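Next up: the structures, one after another.
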Structure I
Amino acid sequence: MSETMRALQISDVTPASEAALVNVPIPKAKPGWVLVRVRGIGLNHSEWELRHDEIRESYITHPIIPGIEGVGEVVDPSDQDIEIGQKVCMLMGGMGRMWDGSYAEYCLVRADHLFSIPEAAGDLSWATLAAVPETFFTAWGSLFECLQLKATDTLLIRAASCGLGYASMQIAKALGVRVVATTHREKYFGLLERFGADELVLDDGSLADKGVRADKVLELSGPKTLRDSLRCLRDGGICCNTGILGGEFTLDGFDPIKEIPNGRYLTGFFSNYPTQEVMSEIFAFVAERDIEPFVAKVFDFDHLVDALAMQDGGGFQGKLVITNES
């Protein structure tokens with residue numbers, strides 16, 4: 001094995017027009033850390049934020065290789081009980097911010113954020129596997145840990161025309177849940193129907209007054225519409241705030257006594273704590289239910305910068321995926 005690898009490494013604000021793959025040393029395995037050959041990377045909006053602004057923050061390691069998730073094969077297990085060649089996924093826990101992430105040919109991964117991919121999903125392509133970890137973990141945790149979703153529920157997904165919205169819809173529809181999907185753009189109605197939405201709503205920020213009601217609400221717009229989403233809940237219903245697509249991060253002057261209706265519940269999902277048990281359940285569910293994650297485009301690792309350019313340009317639907325099978 002060579003002593004160097006290609007990676008995207010940044011120290012300052014780096015739009016795609018200034019990004020380039022560089023040669024850096026391949027990290028060495030050490031106790032508590034496992035060296036992985038990266039075979040697939042899913043791009044996320046949080047990495048866009050890192051490249052365009054968050055890189056300035058003092059808590060970010062400089063320089064840093066971005067990438068909060070990835071899939072690949074174990075090269076050196078160090079002191080961990082895992083076999084060389086095992087297919088794995090890695091995500092979160094400071095990956096791509098506190099320690100180097102997946103935008104590279106190899107990644108040194110903290111053992112508590114490295115998870116074996118079960119045999120049930122072993123035949124899925126690297127591109128499919130790469131689209132699963134962060135997006136489906138966030139959807140899964142929001143739907144089951146937080147919303148306690150049941151087949152008999154009506155689920156309202158607010159700001160559904162995003163990667164997390166589509167994944168949540170795929171999981172919910174696999175269970176037979178009735179889904180009400182909202183979007184700010186009518187042009188996405190066709191895609192939402194394709195992914196199983198039973199009812200489509202053009203979201204103007206005020207749904208409760210229009211009579212929209214649900215047992216569970218997955219709030220992906222965030223604080224901007226959270227108050228209205230709480231009013232959409234039926235008695236005993238739960239609202240989970242997972243996204244912040246509305247661009248507002250806090251609720252100024254929020255009065256929980258007055259603004260959380262009696263007999264309704266508010267929770268939130270933070271995706272920093274994946275476990276082997278949950279990740280195994282997710283990959284098995286995707287494989288057994290024949291779910292095909294919504295991938296906008298797959299790029300070869302050689303064209304990682306082209307993928308970043310597409311991410312910077314926006315206007316696409318689905319997840320951008322990088323594969324490296326050479």
Structure II
Amino acid sequence: MSIVVGMSGGVDSATAAALLKELGEDVVGVTLFFSPTSSCCDLAATARARAQCEYLGIRWHHVDVREAFEQEIVERFWTQTLSGETPNPCVWCNEVIKWRSLLSVAAAIGADRVATGHYARIERSARGVRLCRASDRAKDQTYFLYRLTEEQRSRTVFPLAGMTKQQTVDRSAEFFPAAVTAKRESQDLCFLTGGLRNGVLARHIAVPGEVVDKQGNVLGCHDGLALHTIGQRSGIGVSASHPLYVVGKDARANRLVVGRRDDCMFSSFRVHSLQWSDLPTATPTEFDADVVVRYRAAPVRAHVTRIAPDMMTVDLMVSVFAATPGQSAVFYENDAILGGGIIV
């Protein structure tokens with residue numbers, strides 16, 4: 001049976017495909033076209049992905065997912081941002097666009113598995129297929145993958161699971177000439193790249209409003225709530241005798257709330273849009289876990305309690321900085337993901 005590999009034109013996915021071919025797998029490269037402005041699939045990246053497949057002597061497919069990406073990811077992003085959240089589109093894109101599309105191609109060509117160049121690991125246990133941290137903790141990407149479904153996880157291979165980034169680069173040099181894999185690291189918000197990001201946000205939804213302290217005193221003006229996030233210190237546009245941080249956003253009043261750094265420390269918050277992967281029961285009422293509130297943040301022990309069918313309260317044993325609405329809180333037990341949800 002064939003295995004479909006998501007090919008972005010970068011070192012990681014190219015090396016993943018090469019490693020699988022080295023093992024004797026029938027590899028098929030697939031490059032997804034998300035958006036004309038996406039840093040994940042611009043013309044140069046697409047050309048590299050095609051060249052990588054040609055160099056390996058494997059089949060290559062270019063799949064247009066622009067319509068689904070616009071509806072499922074971009075429109076959701078604008079809706080969340082308008083509500084005052086700081087969304088993480090990559091979390092949703094992995095589940096509803098990348099994996100669904102790769103599995104759809106796999107079904108169409110008779111392949112039984114899909115693979116990517118993510119740094120993550122799949123394990124099978126008595127409770128099902130678990131998503132676990134990669135060996136290279138500095139590159140581990142399970143935070144972005146926690147919403148993968150049981151079926152998606154069960155049909156996924158991560159060839160880079162046991163490798164460090166440097167080992168990947170070294171192996172890539174054995175497989176390809178440098179010109180075939182030269183590419184910058186992927187970044188969040190692929191459809192709002194570099195300096196374009198604030199310009200696009202400003203044109204779409206940036207409406208000036210008041211900057212206030214926690215007591216409601218007006219300190220100045222902001223240039224749009226969407227351009228700010230919880231925990232931000234620089235670029236607020238007002239000054240005080242002590243450093244100011246963004247501690248909240250009042251979307252209804254279009255007010256940016258600022259305060260001291262201590263005001264950005266959270267010992268409790270809620271999560272919704274829950275997704276579970278490795279718990280003894282399908283609908284847990286309470287459990288203890290390590291929680292991660294942003295990519296590469298240190299895990300903190302917490303007690304998690306259900307308060308509604310799709311809502312949990314997370315009580316932390318140690319306060320964390322800037323638990324931000326719209327971002328994900330992901331629950332771990334040792335290396336395995338238990339599940340996660342979106343911070344309210």
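All of the numbers you see were taken from the coordinates with simple rules; none came from a lab. Quantities reported herein were computed from a predicted structural model and do not represent experimental measurements. Cβ atoms are built from the backbone, for glycine too; each structure is taken alone.
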Item to check | Winner on distance in nm of label points 7 Å out along Cα→Cβ at positions 31 and 135 once structures I, II are ranked, highest first | outcome: I
Checklist outcome for this item: Comparing I, II on mean count of other Cβ atoms within 10 Å over residues 167-174, the highest sits with I
Checklist entry - Ranked by FRET efficiency 1/(1 + (r/R0)^6) of positions 55 and 255 (r between Cβ atoms, R0 = 35 Å, to 0.05), which of I, II sits at the highest value? => result I
Checklist outcome for this item: Output 0.90 (FRET efficiency 1/(1 + (r/R0)^6) of positions 15 and 143 (r between Cβ atoms, R0 = 30 Å, to 0.05), calculated) maps, among I, II, to structure II
Item to check | Answer label among I, II for the case where Cα Rg over 2.2 N^0.38 Å, calculated from the coordinates, equals 1.01 | outcome: I
Checklist entry - Ranked by FRET efficiency 1/(1 + (r/R0)^6) of positions 23 and 159 (r between Cβ atoms, R0 = 30 Å, to 0.05), which of I, II sits at the highest value? => result II
Checklist outcome for this item: Output 14.6 (mean count of other Cβ atoms within 10 Å over residues 271-278, calculated) maps, among I, II, to structure I
